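Structures incoming, each one as structure tokens.
What follows draws every value from the coordinates through simple rules; no lab data is involved. Just so it is clear, the structure is predicted and the values come from calculations on it, not from any experiment. Cβ atoms are built from the backbone, for glycine too; each structure is taken alone.
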Structure I
Amino acid sequence: MRLHVPVLIALLATAVPLLAQQVTKQSVPGVTNFARLETTVACGGATTAAAVPEIKKMGFASIINVRQPTENGANIDGEAAAAKEAGIRFYNIPLNGQAPDPKVADTFIETITTPGNEPAYIHCAAGNRAAAMWMIKRLVVDHWETDRAFTEATALGLTSPALKQFAIDYADTHKR
């Protein structure tokens with residue numbers, strides 16, 4: 001039995017980091033509320049086209065912008081052009097935070113699970129909708145428990161009880 005204890009301790013020490021990734025806040029010029037989940041994803045708020053080259057340098061494979069083109073300061077076309085110039089994939093998947101549509105979540109899940117799109121930088125105006133979309137991914141694709149997914153999403157910027165409920169309801173009806 002004594003020989004198995006060190007092996008068990010070693011296994012636990014290597015497994016714990018796999019279970020819980022750390023969210024870090026960074027200051028990125030041209031990005032509001034940048035929160036990074038180790039190497040998997042980052043969520044942020046308003047992001048200017050000028051920030052795109054830095055996002056590419058940080059190692060992100062794609063940018064998923066969930067802002068609506070009609071939002072003040074959204075500049076979807078400018079960000080898309082900057083992404084093309086920087087050589088990073090760009091997707092605009094507009095989410096209305098007041099009336100979220102499950103079809104938007106469908107498109108997001110399809111996009112985030114497409115090989116080559118991670119690590120992804122997901123953003124909206126403040127980070128709230130971006131983190132809600134990531135919570136949906138954790139619930140539907142990664143099969144996380146709601147509390148765990150919500151804790152991570154909160155660290156990434158989720159603040160809306162309505163978007164939290166949308167994520168939970170979506171996951172309940174879209175099991176994979």
Structure II
Amino acid sequence: MKKVVLTLVLIFTAIALQAQRNVDRTNFRAGVNGGLVIGDFSEAYSFGLGVDMYHHWGVAKPLDIGVTAGFFNAFGSKENISAGGLVVETEFDNIQFLPVGASIRIYPTSSAGFKIGSDVGYAVGINKGNKGAFYYRPSLGVDFSNGASELNISYLAVSDDVTFSSILLGYLILF
């Protein structure tokens with residue numbers, strides 16, 4: 001799986017460098033995100049915070065492709081389990097991922113402010129016992145200040161035997 005992701009990233013980079021002559025919308029963006037953990041892990045983890053970094057190349061007027069990397073930490077919660085008059089308090093450790101992959105953004109309208117996109121790659125597990133897995137993150141975003149910043153909402157999923165998922169609100173700054 002890691003070889004496939006690396007190959008896709010290299011192909012996207014080669015296409016982007018070739019197409020760079022056609023559309024000059026190359027940019028580097030970095031920012032923060034936060035949101036609620038949902039799905040299989042929602043009882044053990046309440047919310048998460050992360051950082052994102054993107055480098056995009058404009059390959060056509062309505063299309064950017066690029067690479068992405070980041071860090072995401074979901075905070076473990078405390079749970080009380082009671083059975084037969086006995087109460088046991090369980091605390092879940094934080095779960096941490098380093099997602100890396102390819103990124104695509106599509107501008108469906110003539111104004112370049114609204115975009116839809118997705119990131120696909122591998123989320124490397126950082127904490128003990130977390131081996132990582134396939135990573136995908138569809139998103140919707142809006143540019144502000146003539147593209148100098150972006151507000152987005154996304155669905156983060158790290159999928160192996162079970163899926164770790166989160167709904168995120170993010171803010172990115174153009175550099």
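A compact table of results
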| quantity | calculated |
| --- | --- |
| Identity of the structure behind -14000 (criterion: helix-only ellipticity at 222 nm (-39500 (n - 2.57) for each DSSP H run of 4 or more, over all residues; to 500), calculated), options I, II | I |
| For 2.6 (distance in nm of label points 7 Å out along Cα→Cβ at positions 84 and 108, calculated) the corresponding structure among I, II | I |
| Which of I, II yields 2.4 [distance in nm of label points 7 Å out along Cα→Cβ at positions 124 and 148, calculated] | I |
| Among I, II, which structure scores highest (criterion: FRET efficiency 1/(1 + (r/R0)^6) of positions 92 and 116 (r between Cβ atoms, R0 = 41 Å, to 0.05)) | I |
